[in-house]
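Next up: some structures, all given as structure tokens.
What follows draws every value from the coordinates through simple rules; no lab data is involved. Note that the structure is a prediction, hence the values are computed from the model and not measured. Cβ atoms are built from the backbone, for glycine too; each structure is taken alone.
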Structure I
């Protein structure tokens, strides 16, 4: 007689029907669970065909007030966009009802090798790069989690496939079990301070990845992140990578050293400077070496990798002005990295939903590089107040208006850069929609100016 699924006939509540919540619902319905869901956008979501299909399969999608008593549920599955301070989650905690995230739900059903990637900036790039390198080396791999498909959508994939999981701090907050075979913390810089009480709380969230890695398995951590926040947790063994001689993986900007021995010569384009791009490559290199990929194969794979869109992506050049889409730059450090990476004067387009950010570090970082700043969205007032004494700040109505103003301020040899330093949901569906709108505005302007 076949075994019943783990969650057969078990009542489970999903809080938030975003991408991960929907994936959790689909998985649990295949398990014949009794699935309930709530979402603050219920009326809008119920019009969608994918939600209607799930309802026809048994999903009970209701208003919060129409839920049965919370004691009814075996567990609550929460989406990463829902803070743990949500009243339903607070009540579940008070009643000792187990709360899982979608990633943890998937962890408990997967038998694949799992690699976790976290950090403030570079997660998506490193996740996609590592996935590309593994496949290039003949190791089947998929990018999942905060990029690609939700992890629970891959529960039925071949157990031979390595799953490279991009993990946000919100996803790490609800992880409980040690399922990762290795991982990396890329960097820790200010972000999401509208959700965390302090930088220390945010850093601790990132460092929680250590408790999700199997005993004795390797965790790599960028040296500056460890220097700044390693003290927050006693007994935090990890492999440091960076530029100091005490690092497990070290670069002197000519070579890569592993355990103080030369392991690789850097390609010419990466020599001579300490760059964020090199640091991302070092993170991927350490994990690839753990997977048995040699240096020659690693650099061959790197040469065939295409950087994902919305990350310092040159979208156009006309009248000798270059236009860059860095819509994924949603915090102050990401914007500073973009400014550093682009050669020549910059007219910056910034703004959106403030995440509790102190924008003042931009004043010194932008000196002698940024000529003008065009600001949009909810953070307009704060950006203007913080930056207008040091830069010409132009308030704009929307993305098309910002691109038009930025272009009018640019001279031949200048760069127009969208790197918002803010979340997107005041004016756009997500960062990709924001980047697409920027590209459309640039193309529209180019077609007018070229006629």
Structure II
């Protein structure tokens, strides 16, 4: 069944309602003339006349009620002011409609408790996981990202925008003190003992490599000692006496690395932790020597054209690499993203505990967003309605709901006719009894 557009539906229903009203008026005239031509049927004709009159009145009353919603039917004739004041109801009350619409959206859609209760009633994470678990959906989403991300990244490649980003970044980096940020970051690392894991990983890797390649390790350390001149004269003098100082130092370094890897409370560990803790504490003071040195180092980086050019060259290369990959037919990123979404969806489907935690956080965030930004959304809705051209607003509303409203005119004619017939029958019965 073909669905008409709102505009065509409005025109059709308006035409039907008008034709029915005109037909009822014509029928009323025919009945008036028939009452003289057929006196023997005057009772039935009078009943039909009452029905036709009531149908005409009902149709005209509904036409008036619908018309005054959008315009003034008495625009060119005089009517009392109390009647005219209640015409063009929608245009006259556009401001109130805007505020009411805003309140309606806020109270029924954006109230924090409504948002939260709605999200708590459904398993949003499971719904998303089920949707993503379908390969066609994961492929569609990764395909959309494959199309959108390059277009977004290419914005930064515009010469003017690129220069703006570069200059703004340099100015921000220059004007932002780094000591507090570095201190807080390092404190978070130390509080969570992440540095111990990193150091242990590095030492374990070094120790494993030394065990696997002892000769290379010895050669590297000896070369470092030779090039730095450490123990130069002492080594030669000790060699005359039969002491291989260099070799003893090499093996001492290797033993120290092994000890550091196996002894968390090694003195060097403790000394390193103590030194870093002192450095972090010093960075808390903006005027400390450590903070000043860090700022001087930062400024030397920012003021170096070579460093800045190198940094932004890396940035542009990464951006271009991502764009090139996503625009290729066999995109590694897109393929990996699709596989990642399928894996995540499967894991979420199986892990109820994670889903519950995610759903709770989503509900908290949505409740916060509704409470924080609902007024802004409502204000935006109201402002947009205020900005609408009155004529355009009327045409839009009438095209959307006018078709149904004009069917009320049809109902008015039909219901009025039926009520008139009923009243006519009642009157006929009363007159017959009398």
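Some observations on this one:
- Each of the structures I, II was assessed by FRET efficiency 1/(1 + (r/R0)^6) of positions 187 and 411 (r between Cβ atoms, R0 = 30 Å, to 0.05); the largest value belongs to I.
- Parent structure of the calculated result -28500, given that helix-only ellipticity at 222 nm (-39500 (n - 2.57) for each DSSP H run of 4 or more, over all residues; to 500) is the read-out and I, II the choices: II
- Ranked by mean count of other Cβ atoms within 10 Å over residues 315-322, structures I, II are topped by I, which has the highest value.
- For the set I, II, ranking by distance in nm of label points 7 Å out along Cα→Cβ at positions 83 and 291 places II highest.
- Among candidates I, II, the computation of mean count of other Cβ atoms within 10 Å over residues 123-130 that gave 17.1 used structure II.
- With Cα extents along the principal axes in Å derived as 72, 55, 42, matching label from I, II: I
- Computed 21.6, 50 for Rg and Dmax of the Cα atoms in Å, for residues 99-178 alone - originating structure among I, II: II
- Value 5.7, calculated as distance in nm of label points 7 Å out along Cα→Cβ at positions 11 and 171, assigned to which of I, II: II
- Of the structures I, II, the one that -0.28, -0.36, -0.46, -1.41 was derived from, the read-out being log10 I(q)/I(0) by the Debye sum over Cα atoms at q = 0.14, 0.16, 0.18, 0.32 Å⁻¹, for residues 347-394 alone: I
- For 17.9 (mean count of other Cβ atoms within 10 Å over residues 107-114, calculated) the corresponding structure among I, II: I
- For 11 (relative contact order in percent (Cα under 8 Å, 6 or more apart), calculated) the corresponding structure among I, II: I
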